[in-house]
1. When mean count of other Cβ atoms within 10 Å over residues 14-21 is calculated, the result is 18.4; to which of the structures I, II does this value belong?
2. Going by Rg/Rh (Cα atoms, Kirkwood Rh), which of structures I, II comes out largest?
3. As an exercise: helix-only ellipticity at 222 nm (-39500 (n - 2.57) for each DSSP H run of 4 or more, over all residues; to 500), calculated from one structure in I, II, equals -2000. Which structure is it?
Structure I
Amino acid sequence: MKSTVGLICAFLGGAIVGGALGVMFAPESGDETRRKIMEALEKRGIKLSKADMDDLVDEIKSEVIGEEK
């Protein structure tokens with residue numbers, strides 16, 4: 001059971017990191033990408049302010065490039 005949970009967590013973690021990298025290296029501008037992300041989240045009932053979205057992007061970016069806050 002533990003190995004199944006670990007496998008699921010690893011898969012989800014990889015999907016999140018892969019999605020974040022895909023978004024960061026997308027050919028669209030950052031503002032356009034953020035707008036699309038906000039629209040997708042709002043469709044699922046999750047509302048973020050622009051400041052919250054910017055904080056999230058900065059946090060993901062620092063994790064990907066290895067910076068520490």
Structure II
Amino acid sequence: MSSYAEADRVVGKVGRVSVPIPGGARAGEVVVRIRGGTEAYIAYADEQIDAGTEVVVMANLGARSVSVAPL
């Protein structure tokens with residue numbers, strides 16, 4: 001399987017914000033359950049999202065970075 005397809009497996013997954021996301025161009029962090037475990041991703045969002053909030057991954061931005069939205 002290509003690395004692109006592998007990376008896109010995270011799109012649509014539910015995660016939880018572990019480091020608050022300030023919004024805009026400033027990143028936080030989310031933890032997503034994937035491949036039988038959890039993985040951390042640098043996360044961006046249009047709006048501020050507090051730690052502990054459940055989010056859905058909207059897009060894979062590459063380099064272990066994702067765009068998320070509150071669930």
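1. Working: I: 11.9; II: 18.4.
Source structure for this number: II.
2. Values: I: 1.04; II: 0.95.
Answer by largest value of Rg/Rh (Cα atoms, Kirkwood Rh): I.
3. Values: I: -26000; II: -2000.
The read-out was computed on structure II.
Only the coordinates and a few stated rules stand behind these numbers; no lab work does. Given the structure is predicted, the values throughout are model-derived calculations rather than measurements. Cβ atoms are built from the backbone, for glycine too; each structure is taken alone.
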